[in-house]
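Heads up, there are several structures right after this.
Where a number appears in this text, it was derived from the coordinates with a stated rule and is not lab data. What you see is a predicted model, and the numbers here were worked out from it, not measured in a lab. Cβ atoms are built from the backbone, for glycine too; each structure is taken alone.
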Structure 1
Amino acid sequence: MRQIGLIAALMAAMSFAPAGAQDINPASDTTRFVFDSALYIVAGLSGLLFVCAFGLRDVGLARVQNAPAVCLRMIGLIAVTAIAFWLSGYQLIFSVESGGLLGEFVAWGPDDADPATSGRAAGAFWLYHMGAAAIPSAIVASAVSERVRLFPFLFLTVAMAGLIYPVAASWVWGDGYFANAWRFHDFGGAATIHVTGGAAALAAAIVIGPRPGRFQNGNDRVKPSTALPLSVFASGLMLIAWIGVLAGASGSLSSVEAAIRLGTVAVKTLLGASGGVIAAIILTQIVYKRPGLVSASTAAIGGAAAMAADPVNPALWQAVMIGAVAGVIVTVTPPFIARYRIDDAGVVAPAHLFCGAWGVFIAPWTNPDAWFPGQILGAAAIAIWGFVLTLLMATALKFSIGLRMRISGEESAAHRRD
């Protein structure tokens, strides 16, 4: 009789299990506040991890004697970005009028007087956007690696975190002109972060010039790095960190729907990056008769950057296809850039500027709320803004205090031998 009773109780529990599993109670206001604040903190730290991994990738691509300078730039970049974003950057993004072009130059201060209305801690929200603001400067640092002086670069970082990036972000995330008037859609920063940083990196690389020996006697020669495994490992960290940044763009983790959406964003971003890697491996095998390690690792970042425009609406196969096109972009465009004697040390213009623009342009394919004319105009305006402002500031620095590192005679001779 005891066994029969146990069996009956088990059957009753199984019969009620589906109904119980589907009945999920909504979170309380306190739970929402805590979870959403924690999400922004993790996303902000992911942005800083992305920057550190970017520096590690550049160390892997650089020559040994320049590795300490690369690390110092990344540490200084984070510190300068935090202060510049506190003094002006944050308020430029979120003080812009609806449909406007420029916010107020006012320092940020935490305001948690009404947590029920805000729904998250003010400091957590600031940290997330500060982490995102540091990424464009890291993109610039990668492009001009091994030849830029520290203090002029930090001046460029102040301009990027305190003016260039915040104005571009205000047009999109601050309900500025392009989001309001042109229905510009950029979920996680394909244009706001990657196009801004990539366009600025291209301008800085043009002004500062190539590394010594890069285009010696008309030949495009790059001294091979002996730490490529470190660079590839760092690219993997960048991909993981970028998924964390996109989690912050989701805005919430305090409901079942928000958690499902966050899982969708992570999966489709990973599939986009995977499509980019596979396309780069196949293309380099066909063209160069061997798979390219740098191209494949760069394609992972390019695919993730392209997916940032809209990682929610594409089907899984569409995410793979968008990433695959990004993989083709990062494989075929570097020779065209080098043809104009532009030395993009970290291959960031293809991975961030071109792939970010590709993701923005293709967003209307899967998102009915995005509009082709608005996507094209918004991405073009952001690219021009980042390029022109950086070009002017870098030129001013070049002809005032100087931008280039001094190369010793011994090192210059080594370059010529290479």
Structure 2
Amino acid sequence: MTSTAPEIDETISEPTTINWWHFWTDHSIKPAINQIIANFEKQNPNIKVKQTELTWSNGHEKIAIALSSNSGPDLLELGSDWIPEFVEAGRITDVTANLKSIYKEYNGWSPVRNNGSLYGMPWILGTRVMYYNRDLLQLAGYDSLYIPINLNQFRETIYKVDSLDKNIYGWGSNAAEKHRLYKKFLPFFWSFDATFYSLNNQYSIVSSMESGNALTFYKELNDSCAMIDTQRRLEDAFLNGKIGVVLSGDWLLKRIKSEKPNFNFATGLFPGKTTAGKSFLGGEYLVVNQDSQNKGAALKLMKFLTQPENELIFCRANSSANPSNIKATKDKFFTDDPNLMTFVKQLKLSIPPPFEPTWVYIEDEFEQAVERALFEKMGPFESLSIARTKIQRISRPNVGKQ
């Protein structure tokens, strides 16, 4: 880390009220959030925290308006793919000097790390893993503990499950759902060693041989042995024994626990070319408003929220599998649950989208390329070539510097 930004003084001697905007409106999570804030205020009697709850439908717009008008909160929760936009606009504080001493204690820094500087902290991360219906795998002739390790084994497995019955599908493939389809393809993209930009970050190479092979593989599964539907309906079908394998997040663990606690399933790392592959990395991040007059107090809250004991309070309440704090992942809550540990392990093999302020537009072009190949009968390489031309025009020079 090579930032030249000065360290922010976190000494709070006068009564201070800070505003924190976040997205946790779920009734099952709010008591945990309130408990953590109450503990923080008890330990920091000079600081009071005012919470504002946002919704994902309009939260980005509210944040953008508030930050651009210098009226935003002191501390914000941001989705990982929003951060480059606000860093580029100069709206987020460089907090490298305050965090470098605890850097090694956390996973998932990439979405807030750019050009040697840190612009926030990872809080609750997110990735995708494979879910297997063990009953269907056994009917297909596999051992009760079998999990595919590489992509060839994975393809063989879903073909065998698909051949069991005309009403059973080997694979759950996402329909053209905006902001979701690309996240389901990216693990294949990463695991085929594809990338968005050249090593010097000057050129888009999204139409490389590796990315074309990844999309060809994904299209084969989609066309030959997949139920194609929305994410929710695919997960419904999986829980009803109609699909052998789906790719999903930890929210599906919560559904299984509440709706079908006796469902015979297993989770597995995303399969790679030879062993475990790479998956999608996203999540929730905490950042300090550049215009805040209470940066020190905001930083104290940021660090408090991400302490292992507080991430555990949150994860237990939310049944989350992805704390950023490494010490938290070693708690019995995770180590005693093999499915939660699948997520902990997969996070170490997950990659975020590039640090690119125009990512929202690049994402759209990338997703359209996948849609053309899957649903418009265009060849994968041709579709990616179109995307490469458009992405090259959108991207700024030297994108993705970490």
_When helix-only ellipticity at 222 nm (-39500 (n - 2.57) for each DSSP H run of 4 or more, over all residues; to 500) is computed for each of 1, 2, which one produces -22500?_
1
*Identify the structure, out of 1, 2, from whose coordinates relative contact order in percent (Cα under 8 Å, 6 or more apart) was calculated to give 22.*
1
*Comparison of 1, 2 by distance in nm of label points 7 Å out along Cα→Cβ at positions 60 and 348 - largest value held by*: 2
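Of the structures 1, 2, report the one carrying the highest value of mean count of other Cβ atoms within 10 Å over residues 188-195. Each step should come with its number before you reach the end.
Details: 1: 31.6; 2: 22.0.
Looking at the calculated values, the largest one is 1.
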*Answer label among 1, 2 for the case where FRET efficiency 1/(1 + (r/R0)^6) of positions 116 and 388 (r between Cβ atoms, R0 = 25 Å, to 0.05), calculated from the coordinates, equals 0.05*: 1
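Out of 1, 2, choose the structure whose coordinates give Cα extents along the principal axes in Å, for residues 164-355 alone equal to 59, 34, 26 when calculated. Write out the running numbers ahead of the final one.
Values: 1: 59, 34, 26; 2: 60, 50, 30.
It must be structure 1, since only it matches.
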